[in-house]
Structure 1
Amino acid sequence: MNIEFSTKQFRRLLDLVYVGNWVLNSARGNDRIPDFDEVESYLFSQCPRFDMNSLCEMSDGTILPSRAFSEGGIHEAIMDYEDTVFFEILAEELAHRDITENGLDAEELPVVRESYIREFERNGITNVSVDSDGL
């Protein structure tokens, strides 16, 4: 199969594959899913065809994203995503807790969750506290 990409499309594809592999493999330690690493390696091995040699490097016989690529801002995008997901999950869990503990109607969940989202947007975790008695 042949698929043609413009230089810009190929560069965006590198970002997508890197982020996807990061999400799927970064927390797995030594239990990585090798199929995803192989696809990433293959795609980055195509960088020279697009005059993007600086975005790939060889390590132990495997083509990998270069340090220039991984330090070029892609992790900022990943961190933005992780922050958003963290606060959304935290708001959801706290809202469920409040609904249960206060005997509120489940229909109020979106309102309670949204109040937490607004709080986190204003103050991050500054006003979050954990009762240390149970620790």
Structure 2
Amino acid sequence: MAFSSKSAGPMADINVTPLIDVMLCLLILFILNAPSPVHQVKVDLPQKSTVPPTIEPPPPISLKITASGDFYWNDQPLIKPALEPQLRLEAGKDPQPELQVDIEYQTQFELVAEVLATAKGAGMSKIGFKNMPEG
């Protein structure tokens, strides 16, 4: 409290610090709750069809990659140079079958990445994994 030299009692001034704190809090609340401009993005969602599909999906293709680098196409051995032409042949089908990649535990990541890049480059759009190794 401040004391005046002319009077013996304390000066009665208003403390504005709490008032400023309350006003700043209210200002922040109003800014946060103000409606912000909404950017609308139009999305074309698929519509429900009452007609059942007439084309059955083809059976999936099983591609097994062993730890030693061998390939098995539907349980048949396949050499690496024949992989890309086989993938291009399957990618050209309508509807395209799903490629299910089965990887053994000790298989090198570079080999798997190379096979996936080859499949994508060949035009395969449905690629899945099965029996993923853990560890």
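Between 1, 2, which one scores greatest on Cα Rg over 2.2 N^0.38 Å, for residues 29-92 alone?
If we compare Cα Rg over 2.2 N^0.38 Å, for residues 29-92 alone over 1, 2, the biggest value is for 2.
Who wins on mean count of other Cβ atoms within 10 Å over residues 45-52 among 1, 2, i.e. which is largest?
Answer by largest value of mean count of other Cβ atoms within 10 Å over residues 45-52: 1.
Mean count of other Cβ atoms within 10 Å over residues 53-60 computed as 9.2: which structure among 1, 2?
2
Out of 1, 2, which has the highest value for distance in nm of label points 7 Å out along Cα→Cβ at positions 21 and 125?
2
Which of the displayed structures (1, 2) returns the greatest value of mean projected area of the Cα convex hull in nm² on calculation?
Top value of mean projected area of the Cα convex hull in nm² goes to structure 2.
Among the shown structures 1, 2, from which was the value 14 of relative contact order in percent (Cα under 8 Å, 6 or more apart) calculated?
Working through the options, I get structure 1.
Work out which structure the value -18500 belongs to, where helix-only ellipticity at 222 nm (-39500 (n - 2.57) for each DSSP H run of 4 or more, over all residues; to 500) was derived from one of 1, 2. All intermediate terms of the calculation are to be shown ahead of the outcome.
Numbers: 1: -18500; 2: -9500.
Working through the options, I get structure 1.
Coordinate-derived values only; no laboratory data. What you are looking at is a predicted structure, and each value in this text was computed from that prediction instead of being measured. Cβ atoms are built from the backbone, for glycine too; each structure is taken alone.
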